[in-house]
Structure 1
Amino acid sequence: MSNPEPSNPEASPPGAAIFGCAGTELSSAERDFFRAADPLGFILFQRNCETPEQVRELVASLRSCVGRADAPVLIDQEGGRVQRLNPPHWPAYPAPARIAALGADAPEAAFLVARLIAEDLFDLGITVDCLPVLDIPVAGADPVIGDRAYGSDPAIVAELGNAVCKGLLEGGVLPVIKHIPGHGRGLVDSHLALPVVDTDRAELEATDFAPFRALGSMPWAMTAHIVYTALDAQNPATLSAKVIEGVIRGWIEFEGVLISDDLSMQALGGSFAERTARALAAGCDLVLHCNGKMEEMQEVASRLKPLSPAAVRRVEAGEAKRRAMRRDIDRDTLKARYETLFGAGV
């Protein structure tokens, strides 16, 4: 699939949100809602993906609703247990921990897996992958991160994360570094409860934050729904101006598009309208709502704002980078090397 042409630069900014949808095709109610809400883009899950042709048609329908051929379409295609596109139509890619276990071959393998994933996504019209996970799990942490991480050494995590980003970008897909500034110390799953981390800032900077700082030039990042008491004892990072301005935009020096993790996760309290308003006020460029439930999306939309001028520039910079870095590949050669490394076909 070729890259779509850019949208009209004189159009008014879209809404600062990424929404999911319920099934494999859009209902009339979803079409009407997306036209009215005009979110920047969309995210797909396993419930939305059956066959390549069906996914292509769904992606086209989503973009048609907002009248922008370059509206970002996101997915979580990490490999391992977090993979929305699955066999028989798409390969079962290895988890990040399995890649890291290859040792000296791990950087090549990380690039190779990401490059093949990007080729799968590009073929479907999907332009953003919520990968790599730069979190560093610690002993006793909830297993929600687990083998989704590239290890416990910040330098190795940064090296492998960088290789993944390069592979995705060369495939014409934007990476999303997550979960900034670090989810590895969470003792509970933020899908179910609010993790609270009491580690002091100096240690956080030396460990959890370090891979994000190393990859601070990447085009997109996703926040962590975690309270860091050394930074803001009252609010999780997603809702904290102190964390976003002081750490993510400050110490980490991240300059790209900042998207919240899913607003429907139970780590966040309050109504969906309140979550939306607080995340945007804290400094998130975009809010993410994933489950496709119409009532919740309507509540998010009730407090939605247009993208800020700074967010528009960040989105445009990422899109320009994605287009500029796209390279064609010999997929057969990459598949052969993949099979050498992992002993499985693609």
Structure 2
Amino acid sequence: MAERKTRIVRPEILRDLMERMLHAAGCEAEAAAIAAGVFLEADLRGIGLQGLDHLPTMIQSLRSGKTIGSAKPRIVKEGDAFALIDGGAGPGQVAAILAADLAAAKAGKAGVASIGIMNSSDIFMIGFYSERIARAGCVGFVFSDAVPLLVHAHGGVEGVLGTNPLSIAVPTEGANPLVLDISTSAWSGSRVRQAAYHDELVPEGIGVDREGRSTRRATEIRKGALSPMAAHRGFGLSLCVALLSGPLVGAQVGKALADSLNVRPGGPVGKGHLFLAFDPACFGDPGAFRRSASAYIQEIKSSRKAPGVTEIRVPGDRAFAARDRSMREGVTIYDVVWKNTEKLAEELGVRMPASAT
């Protein structure tokens, strides 16, 4: 098993590099800055599989013309408590930030709000957007129909689903909300990708090879299919996420989504996302809700710990602690990811930083 060698990169250098690479690939300047900011947040939080390591996905889509770097999202249907956004096949992060802010604003007036995005590219780290809703005082939900045909159904072996992530963020009395951000597959596709970089074995039950046989080799899973998390439970949850972020908002699922991602450049994209926001004020006192949420979190953290465990964490704790550390000490990047970035930067004609630290 290969050692995962790393290096440290200053946040401002990493952001500048990603922004310049996105711009060179055809992303309009403002959109490049927004997208680079979301990628950076993933790396800051130790979720590198959604950061610099995932940047090539967007750049490839921009270079092929499937993502239109100059496109602007627009609201095509709207009511007091809902809206539908056409992403224009543009950078997904731009449409997603619009959706998150619109959801919180509408919920602040109507109590609850739902925002759908259609004709979209990937929005990447979905917890970024639910957190944004929570920081505006609302409970935020985000559902996304991921690239299809990566995950097999419970009882099947053929890839028929995406990793279909969901995120829920809850405001608290503390500096940070509680943020749950999970894929509905046993592992995210990006996590398996990083394991394959280092030719690592993964735990049992993560996926199958192309013949449908359970395997621990990440390289073989990438040729076969990921398994749904928690067997039939994860399969059912994944299916629901696909339907909520696909047909419900006028987007596609399954083979139809896969086909839409392979259409001619500039054609419509079938990918969709769903954002929900609930203002606690529609049920009672928002301050009382935050106090109750924080008290229960503290109760859980104070509960008896298993042998060898020093701290009970809730969703978001690890990521926020990692962000604070990264801002002080720099961002940890795998060497293999940095080398892949160097190759891509050369193709784009983008100068790598003379020093990253």
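Derivation of every value follows stated rules applied to the coordinates shown; laboratory data play no part. Given the structure is predicted, the values throughout are model-derived calculations rather than measurements. Cβ atoms are built from the backbone, for glycine too; each structure is taken alone.
Values as computed for the structure displayed
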quantity	calculated
At a computed 3.0 (distance in nm of label points 7 Å out along Cα→Cβ at positions 201 and 329), which of 1, 2	2
Of the structures 1, 2, the one that 23 was derived from, the read-out being relative contact order in percent (Cα under 8 Å, 6 or more apart)	2
With Cα Rg over 2.2 N^0.38 Å, for residues 17-104 alone derived as 1.26, matching label from 1, 2	1
Which of 1, 2 leads on mean count of other Cβ atoms within 10 Å over residues 217-224, largest value	1
Comparison of 1, 2 by mean count of other Cβ atoms within 10 Å over residues 81-88 - largest value held by	2
Winner on Kirkwood radius over Cα pairs in Å once structures 1, 2 are ranked, highest first	2
Mean count of other Cβ atoms within 10 Å over residues 25-32 derived as 13.8 - corresponding label from 1, 2	1
